[in-house]
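> Presented below are the structures under discussion, each in the form of structure tokens.
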Structure P
Amino acid sequence: IIYNLRKEGKKLKEIAKYTNKSISTVHSILQRNSLKLGQRPGRPEKLKPRDKAVIIRKIKEQPRTSAPDINRGLAESLGMQISDETVRRTLRAAGYNARTPRIKPLISEQNRKKRLEFAKKYINENSEFWRKVIFSDETKFNIFGPDCGNKVWRKANTEMQRKNTKCSVKHGGGNVMLWGCMSANGAGNLQFINDKMDHYQYIQILKDNLCSSADKLGLSGRYIFQQDNDPKHTALNTKLWILYNTPNTLKTPPQSPDLNPIEHLWADLERTIRKHPITSKNSLKAAILKEWDKISSGRTQKLVNSMPSRLREVIKMKGYATRY
């Protein structure tokens, strides 16, 4: 009766008065009943808390260890016989889930230190500083992108429909190289690279695009030009041209795509151009130009505003790769 009264929403004081028992007695009865209700039916768990701790400790030390490997280790060290699924359930209950690891650049010790130094140097720069930066980069797009060749959902006997077939082309079908830039105010110029680029061609690209991009982005004469330390960028002729033709510079450390927000624009572009029917270099270029012109200043501003967070992440990771 006490439990039913409690289910009806009665207070302990009301239940005690109705049943002619003390409040402490009512509380004790309800607590005992609650414990009984919480008992799990079926067989008791095979794994004891210390056994679960062994499994969790193993995965903390070596995240790439598979459930069968953990199971074999338990059998050898503790003489336990459990299923691989029991191992997986234990890990899932502890908050672990099997995921494909993110691909990140392998950062050398020397470059790790450079990344950490860069982050500490610029961590206190305000948003006004980052709004002046023109971020630049070169990239490559394939005619047939990474989405080609994934699994398809199709009905029986439709395997030869064009949309259900897998692309197969000689030499990967070709690609286009390009240079581009952006700031918080929007996307700058985009320049296709026809041949393998050397520092002479790179200087010509800057001559043709950097100042006009600064004008387009409202940063004429007061921008900070960012580039990485690619050999073309650090050649003597390039250094001299930049010295005499740009107001200020910002050189990001090697192996640091996470410190250049334009990398996210390339990823955006890779996704959006695949909505177009691309079968040649010309159609690929047309799709790139069309989607590049659609990039909003809201998107670029959001990316640039993430720079302080990126720097904090580098410091937190002690110079190693971040989630960006």
Structure Q
Amino acid sequence: MSRRAIVIGGGGVLGGTWAVGALSALEKELGITASDADLLVGTSAGSVLAALIACGVTTEELSQHYGEEKVTSGPLLGYEWNPVRATGGSRPGWPRILRPGSPKLFGSGLLKLGELPITAVLSGLLPPGAKSLERVGHLVDAVSPLGEWAQSPSGTHPDVWVVAMDYETGKRAVFGRAGAPIASLSEAVMASCAIPGWFSPIKIGARTYIDGGAVSATSVDVLSHEGFDEVYVIAPMSLTQSDHPKSLTAKLERQWRGVVSRTAANEIADVVAGGSRVFLASPTATDLTVMGTNLMDSTRRKIVLDTSLRTSPRTWSEQLVG
């Protein structure tokens, strides 16, 4: 039987919402159910999805949760969720302290440019985010054993790796992997979601962590030597094709997506070189138009999900890599 891994990248509220549509299409079109994977790897918004799936939440229940419907069954039944309150709105807010959040990361990063991604280095320059991820942690705690790792009602679930970044060194921390720092599932997810300059960094043990997307939006390459037969990559920050927007903000955002797409392609090449077949799903031009440039605008969740449910089936069939 094939060993499968599913990688779910970051992309804010709307990137996570788009990813739910991609997960649903993966199940309906290719017969690949996320909960049947051997491993889930989640970064930022993708870590929330990976955690929920590992704790027994189905793609149908995710679609209800992210599509602003009542969840009718499963671990999220009856759970009250307000995305605006959970993320603190669509703007980062004024920082409590106007100083670099991690001078050591920024200073040492400048001395070794090329070893660390520029996004990791610049995250040390931004002031510490002021908004709290407490409600995101509460969501994860509601479906997982308090203070522990993942456990689904059936007693079986995929392994889960959650990617964050050490706020001092700029190195990735892959929680859940052998040898990783010890953390509860909710702690790891909050760390992975701590967007620099937006959310407060998360302290786990003696170290402080922020969004793993500061290193890589997908972190596919953590699977380079893991020997999986198939890897399915859901990359909300990449793009299949541009929608050629007219506004300067949107043009810059699409250029950044191009950078993310090239990084993901390089990471995928490493995994393919190790013998894995890799399938990649990224937003289409239609998705990009609907998502806009503010991926934290939770008021657009339903239209983004509905669009992804329409576009993702074809995306999966066309995005075979390797």
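No lab work stands behind these numbers, since they all come straight from the coordinates. These numbers were taken from a predicted model, which means no experiment stands behind them. Cβ atoms are built from the backbone, for glycine too; each structure is taken alone.
> semi-axes √(5λ) of the Cα gyration tensor in Å computed as 56, 29, 24: which structure among P, Q?
Of the options listed, only P reproduces it.
> If you don't mind, there's one more thing I want to ask. State the single structure among P, Q that was used to calculate mean count of other Cβ atoms within 10 Å over residues 184-191, giving 20.5.
Considering all the candidates, the number was obtained from P.
> Separate question: By the measure distance in nm of label points 7 Å out along Cα→Cβ at positions 8 and 216, tell me the structure among P, Q with the highest figure.
With respect to distance in nm of label points 7 Å out along Cα→Cβ at positions 8 and 216, the highest-scoring structure among P, Q is P.
> Kindly point out which one of P, Q the value 72, 53, 30 was derived from, the read-out being Cα extents along the principal axes in Å, for residues 64-239 alone.
The value was obtained from structure P.
> With mean count of other Cβ atoms within 10 Å over residues 56-63 coming out at 12.6, pick the structure among P, Q it was computed from.
P
> Sticking with this one: Which one of P, Q has helix-only ellipticity at 222 nm (-39500 (n - 2.57) for each DSSP H run of 4 or more, over all residues; to 500), as calculated from the coordinates, equal to -14500?
Only one of P, Q returns -14500 for helix-only ellipticity at 222 nm (-39500 (n - 2.57) for each DSSP H run of 4 or more, over all residues; to 500), namely P.
> To continue, here is another question. One of P, Q was used to calculate relative contact order in percent (Cα under 8 Å, 6 or more apart), giving 20; which?
Answer for the origin of the read-out: P.
> Further, regarding this structure: Tell me which of P, Q gives 4.8 when you compute distance in nm of label points 7 Å out along Cα→Cβ at positions 48 and 120.
Traced to structure P.
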